[in-house]
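A.B. asks: Below are structures written as structure tokens.
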Structure I
């Protein structure tokens, strides 16, 4: 998969152990708008998706995560690679550990019916909801987002940059 960019804070020592948590994320465009997860509590947008489980392929993880986070069923034959973003930083959960997350982004379509979300505790606490928004509104909200939690701050800046790349892609490809 094409690498879009890398975020490496280099805020760790090279001899730290590495905790890898790859993820799959959906880019879903409907009627010139983008479907995203919105945190009602934190006021940011993110692509639906999340961690790839052991023995799970990227496409299966994408389909599962989109269903859980926004209640939409991905149409499997529509899934197309878009690009990846590598994120490396000192873990805020484990001492002497590097958090490494390769985020795999996929263009995909979904069925129209919306089902109930299946959120985990973190997602419920952040008050995740499905939003269908203009991509510029999502970019603006993420640009204005600030958090005392550096982990969230880096995640949302990553999502903002991917949104900007998607916007350029859409302008050039007239989807």
Structure II
């Protein structure tokens, strides 16, 4: 199963991805990115950090299934990771769902909404990003949330939409959805 988690910054995508790996044995798909590594991040753990020329080499070698630009950085997914027969989970930027549906028709997607948008902003502030990066991410939360809520066609692209109350009940709801999908 290829499982994508989407939602605004700070909604808990990474947390839920880790719980799905821990509790259900999924493997994480590591996004490849040209953005700078942040404090506390480790290369090749959740993301693969590369230079623009390294990413170009991967593209020229036909190893990239999909890439996109976001906030001035390039992000990419390898063919090997997206077209695996394993149970895999990754974070998806909501704006790429239409492309992913074309590239990976077997994609299952869960969109996670914050019960309170301010909680997502507080979670983002805890990351201690550079001031200009934090400002952009906080603005993106409102833009992303408003775009998602205003676009019924976009919402229809997601198989499940769940709310995160930042509690155990929210975690259990997402784990139970994935368990049911595995048992189909």
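A.B. asks: Out of I, II, which structure matches -13000 when helix-only ellipticity at 222 nm (-39500 (n - 2.57) for each DSSP H run of 4 or more, over all residues; to 500) is calculated?
C.D. replies: Details: I: -9500; II: -13000.
Comparing all candidates, it corresponds to II.
A.B. asks: For which of I, II does log10 I(q)/I(0) by the Debye sum over Cα atoms at q = 0.17, 0.18, 0.30 Å⁻¹, for residues 29-68 alone, calculated from the coordinates, equal -0.44, -0.49, -1.11?
C.D. replies: Label of the originating structure: II.
A.B. asks: Where is relative contact order in percent (Cα under 8 Å, 6 or more apart) largest, in which of I, II?
C.D. replies: II
A.B. asks: If distance in nm of label points 7 Å out along Cα→Cβ at positions 101 and 141 computes to 1.8, which of I, II did it come from? Don't jump to the answer; show the numbers that get you there.
C.D. replies: Details: I: 1.8; II: 2.8.
Going label by label, the one that fits is I.
A.B. asks: In terms of mean count of other Cβ atoms within 10 Å over residues 61-68, which of structures I, II is highest?
C.D. replies: Details: I: 21.6; II: 13.8.
That would be structure I.
Read-outs: derived from the displayed coordinates by stated rules, not from any lab. Because the structure is a prediction, the values reported are computed rather than measured. Cβ atoms are built from the backbone, for glycine too; each structure is taken alone.
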